[in-house]
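Got some structures for you, see below.
Please treat every number below as a calculation from the coordinates, not as lab data. Bear in mind the structure is a predicted one, so any value in this text is a computation, not a measurement. Cβ atoms are built from the backbone, for glycine too; each structure is taken alone.
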Structure I
Amino acid sequence: MVDVAVIAGSDSDYEIARQAIAVLEAQGLSHDYRVLSAHRDPDALEAYVRASDARVFICIAGLAAALPGTVASRTGRPVIGVPVSGTLGGLDALLAIVQMPKGVPVACVGIDNGANAAWLAVRILSLAL
C-alpha cells in the first residue's frame, strides 16, 4: 500500500512535486509519483486512480487545474490540490481547485506549495494511527 500518490499534470510541475516528495520521505511515508494530465490523457488518469491503493492523493496543476477535481470525482479518498503559478500568478488554478461542486471536495494549499500539501497529507494520515 502506498501512503500518498503525487500526481503532476505536466513534467514542468516537477519542482513543486519534489517539495512534496521531500517532506513525505523525511516523514517516512511511502509515495508514488506520476505525471498524468486530466486533459491530455484522461483515460490513463482514471485507470491510475481506480487502480491505486494510495491513502491520499496530492494533485499538482496549473491553469484550468482540472486534475485535483477529476481525481476527487473518481475516489472517496482525500485529495489535496496544489495550484501552480501561471499566467495569472496561479490565481486561476487556485480558484479552479477551491470551486468544486458539492460532494466533490478538494483541499487546497497555497500556490506552488508542494511542501504544505505533503504536510497536510501527513496530518490526514496521522488520524488513522
Structure II
Amino acid sequence: MDIFKYIVPLLIIIGIVGGNYSFKKQLKVALARIDLPDKSNYYRSALMVSYAFLEGSAFFTIVVYLLTGNMLFLGLAFIPILSFLLFVSSIEKAQYDLELNHDEKQRIHTPETVLDKMKLNS
C-alpha cells in the first residue's frame, strides 16, 4: 500500500496539469471559430475535459482512502477539489477566455438569439 503514496500525488499533478493543458489546447480551437454558438460549444467541451481530469484524480484519491483508511489520502483529495473550484467558469470568465467582442458580449446577455441559432444547428 506504500505505492499509493507515490501514485496519488502523481495522479493529482497529472490531473491539474493535464486538465489545464487540455483546456488551453481546446481553447485555441474555440478561438479559431467565428460563430458564437460554435465558440461556446468548444469552450464547454474544453471545460468538461478539464473538469474530468480533476474529477478523475479526486475520485481515485478518495477510492485509495477508502481502501487504505489513511487520512492523508482524504486530505489529498481536497487538492483537485479546490483546483476545480478555482477553475469554475462564469459568464465573465468565458467572455475573457473567448476574447469576445462587444457584439458577442451583447448576444450572450440576450440568450434567446444564441439559443435560437443553436437549435438551428442541431
If helix-only ellipticity at 222 nm (-39500 (n - 2.57) for each DSSP H run of 4 or more, over all residues; to 500) comes out at -11500 when worked out from the coordinates, which of I, II was used?
I
Identity of the structure behind 1.9 (criterion: distance in nm of label points 7 Å out along Cα→Cβ at positions 23 and 95, calculated), options I, II
II
Winner on FRET efficiency 1/(1 + (r/R0)^6) of positions 31 and 87 (r between Cβ atoms, R0 = 25 Å, to 0.05) once structures I, II are ranked, highest first
II
If you rank structures I, II by mean count of other Cβ atoms within 10 Å over residues 39-46, the highest one is II
Source structure (of I, II) for Cα Rg over 2.2 N^0.38 Å, computed value 1.33
II
